[in-house]
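Student: Have a look at these structures, which come just after this line.
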Structure P
Amino acid sequence: MGCGQEGGSAVEMRCMLGVAQTAWSTLMEDSEEFRITVSSAQDMCEVWWERQGRSMVTGSPGNATVWSLNMRNRFAWFDKQGVDVTTNGQSMRPQTIIATDPIEAAKQYQDIMGRNE
């Protein structure tokens, strides 16, 4: 747990405890208590890193780019990405044209396109 409280990863915890990868995997599979403990330690690790970022915001020295990359890679953080799924502010919901006459279908199409401008 102490390792997580200092920002250490699960791999670092495993190595500091001297536990082989296969034994660690077995413990993770077989012991709910162990899984809960590791999960709590990983949460503490993320908190530690969040606090490092917060301290940089308030003026402590650090490298924000390295911190950001670390958070993305270590905790699967990502930059917010907005995707516009509209056309000129209009919904991209499909419009149905019902006409047997090609001229009438063209008129309906023009009406729909005129509403979306």
Structure Q
Amino acid sequence: MISGALLGLTAALLLASAWARFGHLINVKRFFQVTGVFLLLFMIQVGIYSFHEFSEAGLLPNSEALHAATEKFSPDGLYGKWFSLVMVSVSAAWLLGGWLMDRWQPQPTTPASLPQA
């Protein structure tokens, strides 16, 4: 128990020091885009799971048919097991795509970087 607490405290300290040292390098626009994509996918997951659980509890009209139709989207269903991985993968792909687009776009030249004649 104590070793887990010490390990967690050490990880928190390392993360805080990395954030303090390298936080200014983060592209805030891209960070919030990826966070927005992740939250949108997460809310879709919550909606699907809630609909499934309400139908399982019998709170919806024709619950048996709805429950059977959404069983593969439940947390233990065929698609539900993979949805968390899909959320992280889509967010990572969005981040990678944004990073590649930023790298391939030509950088604007500023008057200070132009050679003086």
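Student: From P, Q, which structure was helix-only ellipticity at 222 nm (-39500 (n - 2.57) for each DSSP H run of 4 or more, over all residues; to 500) = -24000 calculated on?
Tutor: Q
Student: Follow-up question, since we're still on this one. Rank structures P, Q by mean count of other Cβ atoms within 10 Å over residues 20-27 and report only the one at the top, that is, the highest.
Tutor: Comparing P, Q, the top value of mean count of other Cβ atoms within 10 Å over residues 20-27 belongs to P.
Student: Rg and Dmax of the Cα atoms in Å computed as 22.7, 80: which structure among P, Q?
Tutor: Q
Values in this text are rule-based calculations from the coordinates and carry no lab data. Just so you know, these numbers come straight off a predicted model, no measurement behind them. Cβ atoms are built from the backbone, for glycine too; each structure is taken alone.
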